[in-house]
Each structure stands twice: as structure tokens, then as C-alpha cells.
Structure P
Amino acid sequence: MNLYAETSAVVAWLLDEERGDQARSHLAAADAIHASDLTVIECDRAFRRAAATGRLTARESSRLEAIIDTASAHWTLYGMDAEIVHRSRRSFPREPIRALDAIHLATALAVRNLFPDIHVLSFDDRIRANAAALGFGVAPTSSRQS
């Protein structure tokens with residue numbers, strides 16, 4: 001299965017959050033992982049925020065940055081081209097959504113043009129609701145909280 005990895009799931013995996021094991025399982029089972037460059041940026045920002053607030057040490061933050069660098073080197077990453085910017089600016093089925101969520105959804109739509117079987121891996125309820133309304137398979141199959 002082709003999987004679009006949205007930041008909430010990747011961060012849950014890397015920060016070993018409650019549902020991180022689910023994210024890790026889905027990522028490990030995927031035939032191919034696709035993500036926005038935004039995912040890598042958001043992950044790094046989450047690690048730096050966690051270090052700044054004392055949740056992680058600077059060393060732990062650096063270790064997680066190395067892990068996301070290694071993992072994402074095996075993913076197909078997508079930048080914000082004109083198509084993604086244009087689609088991000090339009091409405092989505094379940095408004096309101098934030099700008100970064102719109103970028104993730106627009107990127108997933110662009111990926112679906114190349115890989116029609118793409119599923120969206122996310123723990124964010126807004127992303128999940130919109131992905132489902134746009135006809136994506138959503139993983140995991142149920143979500144408790146974004």
C-alpha cells in the first residue's frame with residue numbers, strides 16, 4: 001500500500017506517544033511512503049519545541065532529527081509546487097481547516113494523481129475527516145483524538 005504520512009502520526013511515532021506504535025506499524029507495512037516536505041519541517045519543529053520546554057533534552061532532540069532524516073531519505077517527499085499551492089487555497093469538504101492542514105491535503109491529492117491507491121496516515125481529526133470526504137482510505141481505521 002502507498003501511504004501519505006501526515007505529521008501527527010510521524011510525530012506520535014518519533015516521540016513515542018500513546019498511539020506511536022500504531023503509526024510505526026502502518027509505516028513499516030507500507031510499500032511506499034509519501035510525505036510533504038512540511039512533515040519533516042514540522043517534525044523538527046516539534047523536537048525543538050519539546051527540547052525548549054524540557055520534554056526532551058537537546059541530545060534527544062538531535063537523535064530524533066537524525067531518525068527523521070534517515071527515515072525520510074527512503075520516502076518520496078513533495079515540495080509546494082504551483083498545483084499544491086493552488087489546491088491549498090481552495091475549499092475542502094470539512095471546513096474550517098488550518099493552512100498547514102490544507103497543504104497536507106493538497107499534497108495527498110497530488111500524490112493520488114500518481115498513486116491512486118494512496119491512504120492517508122494521520123491522527124488529526126480534521127485531516128482524517130477531509131481525507132475520508134475526499135475519498136482516501138484513512139489509517140488507522142479509527143481515531144480517538146487529534
Structure Q
Amino acid sequence: MSLSYNHSYLAYQLAKTIDKNGDFNLHIEITLDINGTDYIPDVAVYQRQAVDFLHDKVRSETLPLLAIEILSPKQAINDITDKIEIYLQAGIKSCWLVIPPTKTIIVFNDIHKPQSYSTGMFKDLVLDNEISVEAIFK
């Protein structure tokens with residue numbers, strides 16, 4: 001599936017907004033190996049660590065702190081929430097679903113208790129970081 005203009009732009013905005021202090025390593029479209037199956041979140045956020053440019057890898061078995069999925073025009077929301085449930089069960093502590101048409105971010109720390117934000121600030125408890133919804137959708 002090719003990425004849309006808004007999808008690409010939002011991946012950049014998310015990365016810039018989340019890592020404004022340089023505390024994290026952010027990866028766009030990294031392949032995660034979860035129990036032998038490949039999953040590719042739109043944005044994966046890891047604690048800051050040195051990058052080994054000499055020894056690259058095409059799959060990561062290390063789970064991120066946060067996985068972000070951006071709803072694309074051709075995706076069904078249930079497909080993404082199924083993926084988020086797998087992420088959470090695997091041990092990823094926080095997942096976001098970004099819905100561009102409604103400028104909404106849904107935060108999942110528990111698949112059964114999502115929290116939605118369309119304006120203002122919200123705090124991701126895993127990142128210990130306050131995020132402005134408007135900064136992402138500007």
C-alpha cells in the first residue's frame with residue numbers, strides 16, 4: 001500500500017512533536033518481529049540509544065515504548081485496532097491511533113479503555129511527555 005500525502009506528513013509531525021527534546025529514537029515504518037510475524041507500525045518510539053550504522057538490520061525484535069498507527073484512506077479501523085491489540089499483548093506499553101479526517105488521536109494503554117483527544121494537550125504516561133493535538137495537525 002502506498003502512503004498518502006497526509007499520512008506521510010503526519011508521520012513527520014508526530015516524530016517532531018514527540019521528540020522535541022531529543023529523548024527518543026523514532027523509526028518510521030520499521031518492521032517489528034512479534035512472535036515470528038512481521039508488523040510495521042507507522043511510527044515506533046524507542047528510548048534514546050546509540051545507533052550502530054555499521055551493522056544495520058531489517059527487522060527489530062526489540063519492542064518500542066510506543067507504536068503509532070495512522071489511519072490511511074483505504075484502511076478499516078477494525079484492522080488497525082486488531083493490530084494495536086497484538087502490539088499491547090506483545091508488551092508494547094502504549095499505542096496511538098491517529099485519525100486524520102477528524103484530527104483525533106486515540107491512546108491505548110489498555111485495548112478496552114481507549115482515550116480520545118481532538119483538541120488540547122494530553123499526556124502519554126509511558127513517554128512521560130505532554131503532546132499538543134494542534135501541534136500534530138497543524
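Here, each number is a calculation from the coordinates, and none is a lab measurement. Only a predicted model underlies this, so the values are computations on that prediction, with no experimental measurement involved. Cβ atoms are built from the backbone, for glycine too; each structure is taken alone.
Things to note:
- Distance in nm of label points 7 Å out along Cα→Cβ at positions 45 and 77 - highest-scoring structure of P, Q: Q
- Ranked by relative contact order in percent (Cα under 8 Å, 6 or more apart), structures P, Q are led by P, which has the greatest value.
- If you line up P, Q by FRET efficiency 1/(1 + (r/R0)^6) of positions 61 and 85 (r between Cβ atoms, R0 = 35 Å, to 0.05), the top spot, with the largest value, goes to Q.
- Looking across P, Q, the calculation of distance in nm of label points 7 Å out along Cα→Cβ at positions 5 and 37 that yields 3.5 traces back to Q.
- Computing distance in nm of label points 7 Å out along Cα→Cβ at positions 29 and 93 across structures P, Q gives 2.2 for structure P.
- Read-out helix-only ellipticity at 222 nm (-39500 (n - 2.57) for each DSSP H run of 4 or more, over all residues; to 500), computed value -17500, structure in P, Q: P
- Volume of the Cα convex hull per residue in Å³ derived as 106 - corresponding label from P, Q: P
- Set P, Q, criterion Cα Rg over 2.2 N^0.38 Å, for residues 21-68 alone: the highest-scoring structure is P.
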